[in-house]
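Below are structures written as structure tokens.
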Structure P
């Protein structure tokens, strides 16, 4: 269930980042895909660096908030990376 929350949060985070920062907006499909990848990676990275209580702390409210936050941030970060790569390849 934690992974699903991270993936959904990543998709939302990727789309939100695309709308907030117009220069990295790649359209809803690419924003969502990058967000899903980033959401999954965000939760896993936080677990690996020892913030498992923050990102994967179970189904209590603090754990869910941590999963949503890590998924959303991860989605935005991966979207930014995808945007930089796509813009560099287009030149």
Structure Q
């Protein structure tokens, strides 16, 4: 089990990014959360097995149709064992 904190930069707000990410996270079986930041970025924490987390990171690097991801920043975090994936803020 591993956890990653992710910042997604680009045209990622107002395009359904968070809700698409929640559906993708549920499909991949990862837990965590995602939210918009005041600076226009999207921030998330994702937790799961290595393959599922990597697949989710790959998805976040592209986002849904309509998004234009310029870059993502990924940092390690301590797994929390939280259930489900939620959209916050």
Structure R
């Protein structure tokens, strides 16, 4: 099991564009059209499956919101920050 990050560790490691909301880290990505967002959500899903750590993904008309938390540990861990960085690399 991964260890929970402290508030200070989360603040230091949180990638640009991501925000903390309670026990989750969240980012909303913008797109020019709906299908570009759907394609990105598919890429995020593939990365998540490879890492076996799955986010909540909400697809809007020109946005995709991604939420990460480590449910088993009850908060934010290195796994969440690692995936946030991997998702940003897909963009």
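Readers should treat all values here as calculations from the given coordinates under stated rules, not as data from a laboratory. Please read these numbers as outputs of a predicted model, since none were measured by experiment. Cβ atoms are built from the backbone, for glycine too; each structure is taken alone.
Looking at Kirkwood radius over Cα pairs in Å, for residues 7-46 alone over structures P, Q, R, structure R comes out largest.
Looking across P, Q, R, the calculation of helix-only ellipticity at 222 nm (-39500 (n - 2.57) for each DSSP H run of 4 or more, over all residues; to 500) that yields -13000 traces back to R. Calculated for structures P, Q, R, mean count of other Cβ atoms within 10 Å over residues 31-38 is largest in P.
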